[in-house]
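What follows is a set of structures for review.
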Structure P
Amino acid sequence: MKTLDHLVTAEDDGRLIWRIVRGRMGVSARQLSRAKAAGLMLLDGISVHADVRVKSGQRVSITIYDDAPTFTVQKQDAPVNVVYEDDDLFVIDKSAPLATQSSPKQPDNTLENRLMYLYGDGFVFRPVNRLDKGTSGLMAAAKHAHAQLSLSKQLHTPDFVREYLAVCDGVPPESRGTIDLPIGKADGATVKRVVRADGKPSVTHYRVLEAKNGRSLVRLRLETGRTHQIRVHMQALGCPVTGDFLYGTETEALPERFALHSAYMSFLHPLSGKRLEFESPLPEELKKLME
């Protein structure tokens with residue numbers, strides 16, 4: 001559980017407490033409902049109903065429940081690179097190949113298995129951005145439901161910045177540009193995506209950092225976050241990500257992964273509002289592709 005506090009300002013004098021909780025504190029309707037039922041919405045330390053009006057200087061507190069996991073995750077004692085952690089979130093530099101989450105189809109050998117061992121019983125994995133098994137680099141995860149909701153709202157806005165490094169087969173026709181092509185599922189496919197007119201709007205900005213030996217090192221910034229967006233867009237540009245078995249050509253130099261790395265991430269802290277920034281260097285096996 002997590003308890004949130006808010007000091008009522010003159011601007012909100014006379015407002016209903018539930019509007020403060022939903023608007024100012026960013027609590028979801030579901031979490032508000034659960035807190036009300038349990039008597040865990042407080043005004044100056046006293047449990048109150050949702051229709052109470054607040055006064056300037058009063059303190060609103062609400063305790064929110066964590067959602068119970070729907071799948072029992074096994075623990076695995078294996079390395080996890082946690083690059084930042086506080087009471088509300090943590091940031092991981094994920095290795096590849098490594099699946100992000102466990103499922104009945106893949107119950108072990110995932111990042112979630114490792115985190116369950118690291119944090120122990122009661123831990124619930126709440127990833128904000130997800131990486132494919134074959135993609136390495138930075139991922140953010142929340143420690144409680146409120147932080148996850150707040151970060152998820154940022155995810156596809158300018159507040160949450162994600163940049164990737166990719167080694168690609170071939171060189172883009174321009175040294176920098178924007179790929180604005182809609183993406184949808186391939187006909188009859190469950191995983192593969194394609195550029196198609198009836199797909200969802202998808203925008204990727206790119207800049208070529210280096211080009212030699214028939215390959216290019218490209219820095220990419222996501223404006224939207226579609227499944228396989230960078231991989232599909234680079235294939236459409238005629239420069240598929242090196243080693244991409246689904247959209248390009250597999251290579252023995254990258255067993256079970258491809259040359260895509262989440263290199264930079266920046267977002268606003270879900271409670272303090274402070275901007276956090278993180279960087280991760282290109283892994284050695286991807287650097288060697290350009291040598």
Structure Q
Amino acid sequence: MGQKDITEKILMDYNDIFSDIINVLLFDGDRRVDPDSLESAGALSQYKADDGAIHQQERDVTKNWNGNGIRIATFGIENQSEDERDLVFRVLSYDGASYRSQLLSDRKERIPVATIVLYFGSDHGNAPRTLKELVKIPEELDKFINDYRINVFEISWLTEEQVSMFQSDFGVVADFFVKKRLDPDYIPADKRVIKHVDEVMKLLAVMTGDDRYEKVLQEEGKEDIQTMCDVAERLEKQGYEKGRKDERILIFKDLVKKGVYTPEQAEKESGISAKELV
């Protein structure tokens with residue numbers, strides 16, 4: 001599994017984050033799912049393809065919801081930064097594998113499986129959301145083909161009311177993506193204290209493609225980062241320092257060009273690699 005895939009899943013695996021997402025997006029903010037009622041479920045499943053080989057597939061995050069010691073349902077969360085055309089097929093295979101696992105268990109009572117997809121793109125997704133949108137069905141077969149709909153929530157397009165319902169760090173994440181869609185140059189100004197700082201920053205870095213959010217975790221004093229305001233200060237500092245370095249590169253490039261320094265001498269004098277000065 002790639003580092004990007006792992007990073008997308010870490011934040012959602014916390015019960016306080018997972019339950020908060022379910023409560024807001026499925027239950028309109030009603031606190032029906034308690035963090036303590038969730039337990040991690042197996043994310044891996046296997047299937048036999050047309051080629052006869054056994055293949056393995058893995059969900060992003062899956063948890064069982066228990067009430068009074070009884071399993072009520074299984075929830076799955078998938079993260080998407082791009083609008084995937086065949087997402088319906090993928091989610092259908094995940095849900096089918098979850099139902100099939102119940103056939104192989106000793107448990108007599110069957111439980112429902114619900115999967116939601118968190119889409120972080122800034123544009124509305126246009127990919128099919130139902131099976132019948134995705135496949136071409138002959139008219140005479142249509143009534144015999146069961147449809148299947150996936151639940152996609154576009155995080156960048158949540159309403160202000162929805163964002164305000166979140167009680168976990170995901171409220172900070174949702175607020176960031178909504179404001180970033182409205183203003184691509186948005187500077188984070190959220191003053192809420194972040195509980196899972198490392199995981200939030202890495203998720204933002206992966207979903208935006210901007211590694212500056214992960215770089216703030218590598219700086220001295222990273223333990224002082226508590227809010228997005230703190231992050232904004234670090235980003236401003238990164239920009240200032242990058243600007244100073246770019247200016248020094250131009251100056252020493254000019255000195256090398258004029259023969260005042262050799263690239264090696266300029267590297268020693270400036271602390272900038274010779275490769276950047278030629």
Structure R
Amino acid sequence: MQISKFWKERTANKVLLSVIIAWIVVAIIFAFYDLAISETLYNAASPVAQYVQYFGEIPGILFGLFALFTLGTNLEFNGKKHTKIFFIAEIAISVFLIYYVLNLILNYFQINFNYISFAGVPVFLGIVLVSLVGFHIFETKLSEFQKRKYLFAKVSVMTFVVAAFIVEVLKILWGRVRFRDLTAGFTNFTSWYLPQGITGGHSFPSGHAYLAWILIPLFLLFINKKGIGKWLVMGITIIYGFFISIERIIAGAHYASDVLFSAGIVIITFLIIYKAHFPEKENSPTGKGKKGKKKK
């Protein structure tokens with residue numbers, strides 16, 4: 001398909017191309033100024049950066065739980081076997097996310113807790129119970145609400161999972177050393193375009209930035225509503241994404257290119273999935289049905 005034709009077809013196409021072009025330009029700039037930016041912004045004593053270290057991921061994780069439960073209570077399968085498999089997978093993922101949030105809180109208060117212990121087993125079972133109760137609430141008390149949000153949840157969960165996979169694989173394979181862990185003279189600094197392999201370094205890309213920018217799909221909840229709601233939500237999520245990204249640079253945990261690639265991975269993944277599931281203007285993520293119908 002010609003670029004000009006692709007550009008004219010849909011607004012989403014224009015946004016996607018614009019994001020990719022801007023991403024490439026900024027990535028080239030950061031290839032030259034990554035280290036200088038970190039040297040300028042780094043502040044190990046920043047209380048805000050330390051707070052973000054422990055709690056900055058929580059909003060993104062809670063968003064993932066919300067989208068997962070919303071999707072799980074509305075999916076329809078051909079047989080009970082597939083329904084059970086998805087239910088087990090949903091509970092397993094939600095248990096892991098709740099466990100991760102609890103660990104973040106315990107780490108902040110410097111509490112060492114062993115889940116494989118006499119006291120740890122009941123806590124773990126409590127996490128499972130919270131997950132089951134959450135599923136039950138979404139299935140019963142919020143069922144009508146969830147039917148109207150099915151398509152939002154579908155796009156959000158797919159974006160959450162696909163982007164997380166890309167970010168985590170790159171973290172392992174890229175092996176980039178964090179700014180705060182560089183040796184004297186920054187002799188082991190590497191540019192973002194030079195993967196180092198499996199070295200134990202996990203700077204590129206940023207997990208915190210991924211979980212900040214993952215909130216972008218929230219605006220789909222308001223996309224067909226009148227007023228400034230959707231623009232307000234979009235603005236807040238973008239500001240939050242920039243805030244967390246900058247704080248991670250200040251903390252020395254990531255370089256500018258690390259957070260740039262996390263943002264790019266999330267936004268581009270979201271736009272591609274959004275385009276695939278909403279090919280027509282009539283397909284609304286806030287519609288009452290699960291499938292958009294084209295008007296005759």
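Couple of notes before you dig in:
- Label whose coordinates, when helix-only ellipticity at 222 nm (-39500 (n - 2.57) for each DSSP H run of 4 or more, over all residues; to 500) is calculated, return -22000 (choices P, Q, R): R
- Structure from which 34 was derived, percent of Cα pairs over 35 Å apart, options P, Q, R: Q
- Distance in nm of label points 7 Å out along Cα→Cβ at positions 172 and 260 - highest-scoring structure of P, Q, R: Q
Every read-out reported here was derived from the displayed coordinates using simple, explicitly stated rules and does not represent laboratory data. Just so it is clear, the structure is predicted and the values come from calculations on it, not from any experiment. Cβ atoms are built from the backbone, for glycine too; each structure is taken alone.
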